[in-house]
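Enquirer: These are the structures in question, set out in turn.
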Structure 1
Amino acid sequence: MASTVRCHAPRANGGDVEGLVALYEPGATLALPNGDMATGASAIRAAYERLLADRPTFTAGEQRPALVHEGLALTSTRIPSGATAEVARRQPDGTWLWIVDQPNVLG
């Protein structure tokens, strides 16, 4: 699960939209800065394409310890602009994918 969080900034900084989409379950929901939600791989892909079009730089934040219960995990990261919160689900192969992602809980 920690690897999912650690993979985000390098993929975003590399413009790897497909790599970012691969961090989510197919029906996941990503909160957008304008308050809308992107649900599903296609919508999440489109959101990251728009976000990365201007080639912003992302800094990996300080990952907080995950809360894990019965195959679900609440993850959070302190970032320069605030904090993130995500819910991940353990996959049959033992990896973790996000099902809910709120990139800025303070915004």
Structure 2
Amino acid sequence: MDINVTELKIRIDSGDTDFVLIDVREPGEHEAFNVGGTLIPVGTIAGALDELKQHSEKEVIVYCRSGARSGMAQGFLQQAGFKNVRNLTGGMLAWQNAYPE
């Protein structure tokens, strides 16, 4: 099940910490703008599985620029046994469109 930018923003703004937020974009994209996710580029997700396994029972929310790369990361994590992985619909493009700075 995916998550939209409004729902995620409400959760972040309320101080909800009962989820793991992962940015699967590249470092330059993350530095330019991010919403606080841990940077794990999609191409390195497989190498980060040991570190991420501790969160396999928690809600994990992944995001990228548009939702495509995070969709791939979502599928990979689900195949790796993660129970509740959600993709941010529209990614950072949707976020910046909804919440321009």
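Derivation of every value follows stated rules applied to the coordinates shown; laboratory data play no part. Because the structure is predicted, anything quoted here is derived from the model rather than measured. Cβ atoms are built from the backbone, for glycine too; each structure is taken alone.
Enquirer: For relative contact order in percent (Cα under 8 Å, 6 or more apart), which of the structures 1, 2 scores highest?
Expert: Of structures 1, 2, the maximum of relative contact order in percent (Cα under 8 Å, 6 or more apart) occurs in 2.
Enquirer: On to the next question. Starting from the value -8000: which structure in 1, 2 was helix-only ellipticity at 222 nm (-39500 (n - 2.57) for each DSSP H run of 4 or more, over all residues; to 500) calculated from? The partial results should precede the final answer.
Expert: On the way: 1: -8000; 2: -10000.
Value -8000 for helix-only ellipticity at 222 nm (-39500 (n - 2.57) for each DSSP H run of 4 or more, over all residues; to 500) corresponds to 1 out of 1, 2.
Enquirer: Which structure, out of 1, 2, was Kirkwood radius over Cα pairs in Å, for residues 31-86 alone calculated from, if the result is 11.6?
Expert: 2
Enquirer: Right, another one. Thinking of 1, 2, which structure, once distance in nm of label points 7 Å out along Cα→Cβ at positions 15 and 47 is computed, gives back 3.7?
Expert: On the way: 1: 2.2; 2: 3.7.
Going label by label, the one that fits is 2.
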